[in-house]
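*Asks:* Have a look at these structures, which come just after this line.
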Structure I
Amino acid sequence: MDRISDLPDCILLHILSFLPTKTAFSTTVLSRRWTRLCHDLQHFEFKFNQIPVGNLEELLSHCTALETLVLDSVCRSGEEGQLSICFPSLESLHFKSYLRVALRLILVIDTPSLKRLHIQAESGFREIRVRNLHNVEEASIDIYKQSSVLEFLAELCRIRILELGLSVFDCLPEAPPHRIPEFNCLIDNI
């Protein structure tokens, strides 16, 4: 037996946490123990179309301890369906999509423990739905769809630090004033 197999799970998880996500998950071919360990990782980072959206959802559905999720350009043009980011333990989400073509994807974010949110979506998601963002303390939002902007802002009513991209400001003048929420908890950083 090899020496690394004698190490306790907590040590192996610590070692895996230093590896890029793709490399860490390549260890799942070693044994069931390594598969289980990868599902206990707390930080995932996927970049540049490494995995189709359906497979990404399947992979993430097993990751119950997830605290940080970074998705950078994971959506491919022509993909359909729904990308759901729904994790009860997730505290930080960083999502970027640079595709300039209209997607047939629906993005759903439902994360009650989320504290930090960064979303930049230049692409035309068919729809972006958000729920349970009431614990978000810090957010940066740059999306290009008025209905999604208003939905995000309504969910972030207790936010303390809020950064809005230029595309958000382009959407706001067209919005009915009664749909733009008040932010009573913002910290003045000027």
Structure II
Amino acid sequence: MFELFMNGLQRSVGELITHQKDGKGYKNLNFQVNTYFFADPCLWFNLEFLLSMDSKGISIHTTNFSAEDLNVFLRSWQEGKTNWNLEQVKLRTYYARDMKEVLKGCKGEYMDPRTTKLSEPRSQGYQWIYGGIHIRRNDGRLAVIQTGFDDYYVEDNGASEREIRTYLATRQVWESENSRYAWCEHWFRIYVF
């Protein structure tokens, strides 16, 4: 039934929310999801499908994306090839991925959550984003990649102690050319400004 729906719909929709556990790997949609796409779990979701989307918000949980897949997605966005309308992405991979491999060639800058703060407009005010890895698209737009779980809706709270400890521990791995340790994550939250 899900396959029939995915292959049969021919017009744009505002939102698509699915909890389909299985399905073949779709290369792209026959229709556009304009505002928000959510899928959990979605082991059927692949890189070509992600690159074909131009939704404002994408939330994909439990994917098989490799570090290389995530890198191709980020670099494609940076080069202005895909995902032009993107404002926010939440991805969770089945296994943790090495952050250096995910961001290879993206010229990411790892920002201190104690000194770097941005805000994103939300329907009920603002969400504050502390730190993260900053990358830029070829037109100057900024994407902030966060791997933590902390959400901030009050400006004066500052980054959590847990987020600061994580930053201090992972900064050494990030800055090291030959670290014997890897910084691996499976949650990726990307905010575009």
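All of the numbers you see were taken from the coordinates with simple rules; none came from a lab. In this text, all values refer to a predicted model and were calculated from it rather than measured experimentally. Cβ atoms are built from the backbone, for glycine too; each structure is taken alone.
*Asks:* Identify the structure, out of I, II, from whose coordinates FRET efficiency 1/(1 + (r/R0)^6) of positions 57 and 153 (r between Cβ atoms, R0 = 30 Å, to 0.05) was calculated to give 0.95.
*Replies:* II
*Asks:* Assuming 12 is relative contact order in percent (Cα under 8 Å, 6 or more apart) as calculated from a single structure, say which of I, II it is.
*Replies:* I
*Asks:* Going by mean projected area of the Cα convex hull in nm², which of structures I, II comes out largest?
*Replies:* I
*Asks:* With distance in nm of label points 7 Å out along Cα→Cβ at positions 97 and 137 derived from the coordinates and found to be 2.9, which of I, II does the value describe?
*Replies:* Computed on structure I.
*Asks:* Right, something else. Could you tell me which structure in I, II was used to calculate percent of Cα pairs over 22 Å apart, for residues 41-128 alone as 17?
*Replies:* Derived from the structure labelled I.
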